[in-house]
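Nothing in this text is a laboratory measurement; each read-out follows from the coordinates by a stated rule. Computed from a prediction, not measured in an experiment: that's the story for all the values here. Cβ atoms are built from the backbone, for glycine too; each structure is taken alone.
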Structure P
Amino acid sequence: MGNTNQESQVENLSEVLQVRRDKLKNLQEIGKDPFKISKYDVTHHSDEIKNNYDKLEGKHVCIAGRIMTKRIMGKAAFAHIQDQNGKIQVYIKRDDIGTDDYKLFKTYDMGDIVGIEGFVFKTKTEEVSVHAEKVTLLSKSLQVLPEKYHGLKDVDLRYRQRYVDLIVNPEVKEAFLTRTKALKALRSYLDDRGFLEVETPILNTIAGGANARPFITHHNTLGIPMYLRIANELYLKRLIVGGFDKVYEMGRMFRNEGMDMKHNPEYTAIELYQAYADYKDMMEITENVISHMAEVATGSMKVNYQGTEIDFTPPWKRMTMEECVKEYAGVDFAGINTDEEALEVAREKGIEITPGMRRGEVINAFFEEFGEDKLIQPTFITHHPVEVSPLAKRNVDDPRRTDRFEAFANKWELANAFSELNDPIDQRGRFEDQVRKRELGDDEACEMDEDFLNALEVGLPPTGGLGIGIDRVIMLLTNSTTIRDVLLFPTMKPIGHVDERVEVEASNELEEKIDFSKVKVEPLFEDMVDFETFSKSDLRVVKVIACEEVPKSKKLLKFTLNDGSGTQRTILSGIKDYYSAEELVGKTLVAITNLPPRKMMGIESCGMIISAVHKEEDEERLNLLMLSNRIPAGAKLY
C-alpha cells in the first residue's frame, strides 16, 4: 500500500512537470518565449516601495521577482512577488493589462519569474501593493517549489539545493546577509589601520604553515605533485621579509580531514601579519575586530547562541595553558619537568598516548581533554608548549613555552596567533622535529620548507601573526548549529556515489585467498565466566547514523548510533587506522551498551563497538563485526 502511494505521488509529480513544459511550449509557439528576453529594467525593490510609500504613492515603478502566491478572482487577481529584499503584493486586473495578457497570466505558475510595471497604491486592507499595468514573463520555472506551509525541511536537500533553500526559507538568506556585513566590517577594520590585502597561491608545492592533511593534485606540465593550501602563513611572512609591514589575506583553505558540525573540507580563514608587533598586539586586534564584527552585523557585541549569551565586549579573559590545565584537570605541570613524569601522569588520567609523545604534547592533550569544553565566554589561552607550536617564538622566561595564544568561545577555537619565530636556526630545528613526527606516522606534521628558511635567513623583523576561523565566528553571530548553515555550498557526497575503495576491497575479499598459517590469535581464556555474569553484558545491534573523525585525535572515530531505544547513542572507537568515517555510515554493527560512560578527547563515549582483532605477519589487523542490514537496531545478542 505504501509503495503504491509513493508511486502515485511520483506519477502525479511527473504529470505536473510535464504540464509546465507544455505551457512553455505553448508560449514559444505564440512568440512569447520568456528565455529570449535578455534584460529587464528594475527601478525599485520590494522593501524600497514599502518603506517609502508616502513618497512613492501613485508613482510608476518596475519590479521583478518570483511568483510565490497567486489568487485568481475572475477578472482580477492578487499575487506576491519575491525579490532579493523581500515580498510585495501585486494587483492584476484584466481591463488594465488586456484580455490576452491576463489569460496568459492565469497560466503562470508559482516559481515563475515576472516583471511588473505599474503604480504604487494601498489595498482596502492597507497593504502596500503595486497595481500592474503590464506583466512580462521573464523565466518559466519547470520545477515545483516546496509546498508553502512546510517549505524545504529536508536538511540534506537544503544544502544540496541551496538555491531552493534561499527561495523558500527567508531566514537562510538573512544568515548570509549577516555574514557579508561581518566580513565587510572585518576588512574595513584592517584597511583603516593600514593593512594591505594581498593574494597568495592556492596551489602549493609544499603543504606548509599548519599541521593538517592536504588535498593532493598533479601538475601535468611540470610533472609534479601539488597541494591545495592548508594555510597561507608562510607566503604572508615572506611578504613581511620583502618589506610590507602589515598584510592580510582572507580566502579559502583546504584540509582533507573529517567533516562535522565545525569542519568542512574547504573553509574561510583570514591570516594577518604585522611587523614590529608581538602576540599581545594580536590579542588586542582579535578581541577588537571580532567584537566589531558582532556589533556591525548584529547590532550588539553580545550574541545569543543556542540559549547562551556570549559577550564579545573587550577585554577578554586570559589564561596560560598550564593555568587552565591546573584549574580544570587538577594537574600542576610546574612541578612536572621530564617527559617520563608527564607520560606517567597522562596514563593515570586516561590521556591517549601517541608514539614519541613529550611533556609539551602531554600538556596540550590535557588541555584538549579537560580545558577546552569549559571555555564558554571569549577567552585567550596563552603560552603553548614549543612541541605543538613549530612556527612560534620561544618565551624568553621559559623556553619550553611559546609566545602564542588561541582564542576560544562557546568551547570552540576561533583564532590562533603568536609572536612569529624569526630565528632561522631555531626554525630549521622545529622543521626537523616535524619531519621526525612524519616519519613516526603523523601525516599532518609540517614538511621541510627550504625556501621559507632562506627567507628567514634574509631577515624577518619581529612580527605578530594572527589567523581567525571566519566560519565559526559567523556561526556564533547567526546562531547556526552547523558550519553548513554558514557556507552557501558546503561539501556534500554526491547522491548515488559508491566509494570505489569499498568496491575494490569487496572485490579483493572475493578473490583473495587468505593464508591462515600466518595468522596469530590470542590464546583462549582459561578462567571460566558464569552465565549470570556473562548475561549482564548488554550486546545490541546498532545502526550507524553518522561517523566522523575526532579532531586532533589520530585514532578515534565518533559514531552516532541508533540502538533501538529512540535516543541516539555516541560511542568513540580507536579504529581510524583501519576504516574511513564515510564508509561506515549506514552499516549495521554490534555494541556493548551498558558500560559506564567514559570521556575521551572531551567527548562522552557510551559503550563499545565490537571488533575482531588478530595478528598477521606480526601486524595487528582489525575487523568490525558487520551484520546484515535486515537485522533491526536494538536486537539483542545472546
Structure Q
Amino acid sequence: MIHNKCRSLSIPTVHFIRLLSTSMTVIQTNHNGPNHDPHHKINEPLHLRRFRASMAVSKSTHFMDSLLTHSSFSNALKSSAKMGSLPQGRKLHAHLFKLGYHNVLSLQNQLLNVYVKCKEFYDACKLFDEMLVRNLVTWNTLLSGVSDCGGGFRSIHNLGFRYFKRMLSQMVVPDCITFASLLRMCVELNDVEIGRQLHCLLMKLGLYIHCFVNSALVDFYSKFGLVGDARCAFDCCLEKDLVLWNGMVSCYALNCLAKEAFLVFSLMRLEGVKGDDFTLSNLLNSSTNLEFFELGRQLHSLVIRLSFDIDVVVASALVDMYAKTENVVDASKAFDGMVFRNIISWNTMIVGYGRHGDGKEAMKLLVKMFREDFCPDELSLASVLSSCGNLSSSSEIMQVHAYTVKNGFQAFLSIANSLINAYSKCGSIDMALKIFSFIAKPDLVSWTSMIRAYAFHGNPKEAIELFETMLLHSSGRPDQVSFLGVLSACSHGGLVDEGLHYFNLMTNDYHIEPHSEHYTCLIDLLGRASFLDEAFNVLNSMPIEPGSDTLGAFIGACKVRGNSGLAIWAAKKLFVLEPGNTVNYTLLSNMYASVGCWLDVARVRRMMRDRCSHKVPGCSWIEIAGELHTFVSSDKSHKRALEVYTLLDVLVRLMEDEEDCLSCVD
C-alpha cells in the first residue's frame, strides 16, 4: 500500500509501507586474527578512523545508542563529500547496508551528496531511484550536484532537467534552491529560453520575493547580456541583501556598463548597505576604462579607509586598474604596498608590465617572484615571454625557455605560442619553427603565430605553404588574424595574384568581414606592384572609413610612383584623422620635396611646428651581455660614443677604398 503525504507544503515526501527485515548486526572483535594490529588501517583518512573508533564496541554487544551511530555516519559522510573521497564514500555506503541504516532518509541524502560531489552520476541516479522515501532535500541534492558539474557535461545537465520534470510530476513543490540549481544548468546549456520559463514558474509560485532566487536570476541574465531583465529581477525584490546588490553591480561590470555599476553602488550606500571585497573588486574592474579612471582613484581612497587594501583580491584589482589605464608607476606602488600576495597578484603586475612594453621590469619581477618562493604559472611565463619579445631581449627569452623546459611548461599551448612570437620578434625564425614543430596539436593561434613569423621575416612562400597546410589539417576555421598574416606575407613578397585570392577567399568563402588592417595590406600590395589606380579604387570602395595606416600605405605607394596629386588628397584626409601626428606631416613634406615643391615643404613644416608637440626621435637598440644599448640619430650621449664613432670612421674608409678599387677594375 502506498500513501502520498506531505509533511508541509514545502517539503513533500513519498512513503512506501512494507515489511523490512532490519535486524541489528552484532559487531565482534577478533583479537587473534591477522587484523589485530595496532598499525592496521593507519593510512585511512581521519574522518573514517574516527567513525571506526565511535563504533568500536565490546564483543557480542548490540548498538544501544542509535543516535550516536547516526551522528557518526552523518559526520563521516559530510567529510567524504567535502574531500571528494569516493572510495571512502563507497565503504560508508556498504556500512549503511550492513548496519541497517540504508533506508534512513537523512543518511541517504548525505550519501547522495557524496556521489554527486564526486561526479559519480550513474551511482547517484541509481541510489536516488532505489530510495523508498524522498523529500525536497533529496531532489535538491541531486539537482544541485548536476548544476555544479561544470561545462562539458551537457548530457548530465539534460538529465537534470528530466529529473526536474519527474519532480513536478510527483507533485513535489520546488523551492529557491531548486530554481538556483536549474538556472545554473541553463547557463551551462547556453539556453536562455528555458531560463525564462523557469522565471515564469517561480513567479507563479511566489518565490520572486526571496533575495536568494533573485540573485540567481540576476546572475543568469547577466551571463547572457540581458541587463534589462536582470534589473527587473533586481527591482522585484523589496528587501535586498548584500549578495543581491553585489550581483547587480557584477552584472553591470560584466557587461561593460561602468556608469550604471557606480550608480547601483551609490544607491546601495544610500540604503545603508556597506560593500565588501566582492563589491569593490567589481567596481575596480569597471574603472579600467580611462573614462572612469578618476572614479577608480576615489574608490582607491575608499578601499584604504575601509581597510580593504589588506584583502588580496581587492589589492590585485587595484593593481590591474592602474596597469590597464597605463599608470604603471601607480600600479607598481599598489603592488609594493600589498600586505599579502598570491600568484594572481604577481601575474597582474607582470601582465601590466608586458602590456606597457616594459620587458625588463617584467623579467625583474619574475626574478623577485622566485626569491619570495612563488612559482610562476603558465600565465606568468607567457606574459614575460611576450613582453621580452616586444623588446627583442633574446637572452631573457632563452632563460625563460630553459625554465619552461625544465619544469614541463612547454606542453602548454600558451607557452609554445608565446615562444614562437618571442623568437620571431628576435629574428630567430629557426627557433620559432623548432618550437612550432614540437607542438603535438597546434591550435589556430599556433598556426597564425608561425604564419606571421614567416611574413615578418620576408618568407612569403613559406607563409603561404603553412597557411594551406593549416586549411587542410587544422580542425578550426581560419579567422581574421590568420588571413591578416597571409595577406601581410603576400604584401611583403609582392604576390598580387595570391593576395587577391586570399582576400576573396576570406570574404566570399569564409564570410569574414574585412577590417581596416586587411584593406591596408591589400592597398599596400597593389601599390607596391604599381597598381596605383586599383589601390585608389579599393580605398574609395571601402565600406568603412579608412584608418591612418591605410592612408599611410596609400601615400607611400603614391610616393613610389611619383603621383603627388593622389598623395596630397590622401594626406589631407590623414590630417583630419590625426592632426597632431608628426609622422603625417613628415610624409607630406617628403612628398613635396621629392617633386621639388620647396615652398610647400616649408609650409607643411610650419604647420607641423604649430600643431604638433616635440617629435620623439626614432631609435635603434642592441643587446650585449644582457644590457640594452639605445641610439638615436647623431647620438653622442652613450658612454662609449667616441669608440663607436672611431670604428664607424674606419668602416667608412674601408668601404670607400673598396669602392675605389672596384671602379679602377672597371
Structure R
Amino acid sequence: MKMANAINLLLLVLPLLFSPALGHFRIFRPREFGLYNKEHVLGPHERFGNPFGNPDDYKSRLHSMHDDVGTPIDGELQQVEEIEKKGDAGAAAAAGDDDSDADAGKPAQLMGADDAGGGGAATTAGLGAMKGKVHEKPFVSPSGFNGQWELFSKNSGVSAMHSILLPKVEKVIMYDATIWRISNILLPNGECRVLDPKTGEKDCYAHSVLFDTHVDNLIPLELMTDTWCSSGGLTLEGNFVSTGGFQGGANTVRYLDSCVGCKWREYPTALAAPRWYSTQAQLADGRFIVVGGRDAQSFEYIPPEGQHNAQPFFFDFLKQTLDPEENNLYPFVFLSTDSNVFIFANNRSVLLNPATNQVVKEFPVLPGGHRNYPASGMSVILPIRLFAAGQDPAKPVPAEVLVCGGSAHIDSYSKAEKNVFYEALEDCGRIRITDPNPVWKRELMPSPRIMGDMMLLPTGEVLILNGAMRGASGWGFAREPNFTPVLYTPRAKLGFRFRQLAPTTIPRMYHSSTVVLPDGRVMVAGSNTNNGYIYDSMFPTELRVEKFSPPYLDPALADSRPEIVNAAAIAQLGYNGKITVQVKAKPAAMILFNLKVTISVPGFSTHGVTMNQRLIMLGLESVNPTAGQPGVFDLAVVTPPNSAVAPTGYYMLSVVYQGVPSQAVWVQIK
C-alpha cells in the first residue's frame, strides 16, 4: 500500500517539479533526473527517459548495434526495391503487374481517360473499365510545388496529444491530460478544478481547448476526468464522444456537443473495463465499439448516455497478441464494408462480427515486425471506391487496409530505456480485407518511421507525416525526428506510389496529432515526449501549430480549383440515392475521368492512430453543363449504398478535378 501511495504521489508531483512555468517549484536539472527516476520505478511500461539528454546520443553506439536491422528484407521486398530503383514499366511487369504505363509520374489523371471536350456532356459510357485495374498517375504540380509549411499559431494552450475537427463549428478540440495539473492556458474567470475538498487543493489550468481553424483563437474548456491516452469519435449529430484515459478517467465516457459554449459531460463509471490506450470505432448501426487498452484484453460498446456497462466481452485475440512489451495497445480498428470489424494488433489481425461478438476470420500474419504501441506504426482503411453502375449485392464493396512502419524489434521499448534506439521499420503491408483469401502485399516507404500519422486527403491520397526514425513510443524513447512527409497514391503503379514532400523544421514526436481541414490543408500540433510541460529539454513540449499545404494547393493552380456552388442543396444525404453537385470550374470543360467526388469523416488523432477516419469515392453518372450558368456543371452523383460503407454522421464532401480538390462542404448522411 505504501509503495502504491508513493507511486501515485510521484505521478502527481513529478510533472510539477519539471515545469518551468511554475517558478516557485524547484526545476530538476539533468544531473538530478537520473537518480530521481531510478528511485521511483513506475512499472515496466511507464518508464521515463532523460528529457535533458542528447538527441544525437545514439550515433556513438551505432557501430556496436549489430542487431540494428531496420527493415528485414525478404524476397518480396527485394523485388519491391528493384522496382523502385528502376522505376520503369519493365520492372513493374516483371513483378507481375501487367498494367504498365510509361507515362507514370506525370501530372494526375486516370490512365486511359478520354477527353469529353468542348463543354458537352460526359457520361458513364466506358465507365465499367474503371472497375478493373486502372492506374492513377501521382499528382505532380506543373510548377514542381512540393508542399508548403506555415506556422499558424505559437500557442495551442495545451499540448495537442489528442485532436479532432468538429463539424458545424469547424473548430478543433485539442486536449492532453489532467494529471500534470498544468498547461499554457488558465480556465476563464478564475475558475478552478477542486482536487481535494479537504485541503482545498485546486487545478486552475485548462486541459482542453476549442481551437479555431480560421484564426488563431482558443476557448479553454474544463475537464474533470483524466483523458491521458484516451480515444474518441463523432456521432450522427456531429458531437464528440471520448472514452477512457488514466486513473479516474479510465472507465469514463465524455460528451462534447459541436457548438461554441458547450461544456463536457462526463460519466466516470460508464465503461466496464479501464480503457487506457484503447481504440474506439463507429459501427454500421451507429454504435461505438471500444477495443483493448492496458490490462484490458476485452472490448465493449459505449452505452447510452448516463448508463453503464456491467461487464466487457473477453477478447482472446488481445491476449494472444500481447508480448512482454505489449506492442498491441491502440490497435488499428476499422469498420469493414460487410459490417464486421477489422482489428489489427501487434502483427496479426482478425474480423469480428459485432452482432455475435465472435471472430469470423483470421488474416495472415504481417511479416516484418511489430506495429502497435509502443512499437507504434500507422494504418488507414484506404479510400473506398464506388461506381455509378452499382455494386453486386452478393459481394461486399472492396475494402483495403494499409499498415506502415513500427519496429522489427519486440524489445524496442526496453532497449530504448537503456539508450539503444533501433531503426524503425520502413515497410508497409496492404491487404484487401473483403477478399475470400486475402494476402498481404508489401512495399517500402522512402524512410523508416515510428509514431507517425497517416491521413486521408480529399484527393484519395494518403499523407504520412510526423514521428521518428529510431526508438519506440514513450517518454524520451525515440530519436531522429522524421521531418519529411510522404505522399502515397494508392492506385498508382508499384514503384511510383511514394513521393517525399517539403520537410518541416519542428520535431513532431510522441503525443503529436494531425487533422485534415475542409480547405485541403493539414493541421499539425502537439509533440510532448516529456512527463509534464518541459520547455528546455531535447524535444521540448510543443505548443506551436502548423498548417501544411499539399502539392495540390500550389498557388499557381488557384484559378483551376473547382468550387461547389450548391452546398445547401446537398447538405443532407440518404443511402442508395442520387444527388446533383453543382461545380464551377476552369477550364470550362470538365472531363469525367479526371473527376472525383469524395466524402471523408474527420478522424480522431492520437498516438499515431486516427480513429474512424474514412474516405469514400462516390460513383459518378454524368457531367453536364448547368443551363444558364456558364462555367458551372451538374455532377450526377450516386450516394453510398448503406451504413457499412459510410456510417451515419457528418462528412466533408469535395470535388477533385485534375488532382485539385475544392473547398469541402459539410454533408450529413443518415
State the single structure among P, Q, R that was used to calculate relative contact order in percent (Cα under 8 Å, 6 or more apart), giving 4.
Q
Of structures P, Q, R, which gives -21000 when helix-only ellipticity at 222 nm (-39500 (n - 2.57) for each DSSP H run of 4 or more, over all residues; to 500) is computed from the coordinates?
Q
Just checking, which of P, Q, R has the largest value of FRET efficiency 1/(1 + (r/R0)^6) of positions 84 and 260 (r between Cβ atoms, R0 = 41 Å, to 0.05)?
P
A value of 56, 51, 37 was derived for Cα extents along the principal axes in Å, for residues 196-451 alone; which structure in P, Q, R was it taken from?
P
Which one of P, Q, R has P(r) over Cα pairs in 20 Å bins from 0, in percent, as calculated from the coordinates, equal to 19, 55, 24, 2, 0?
R
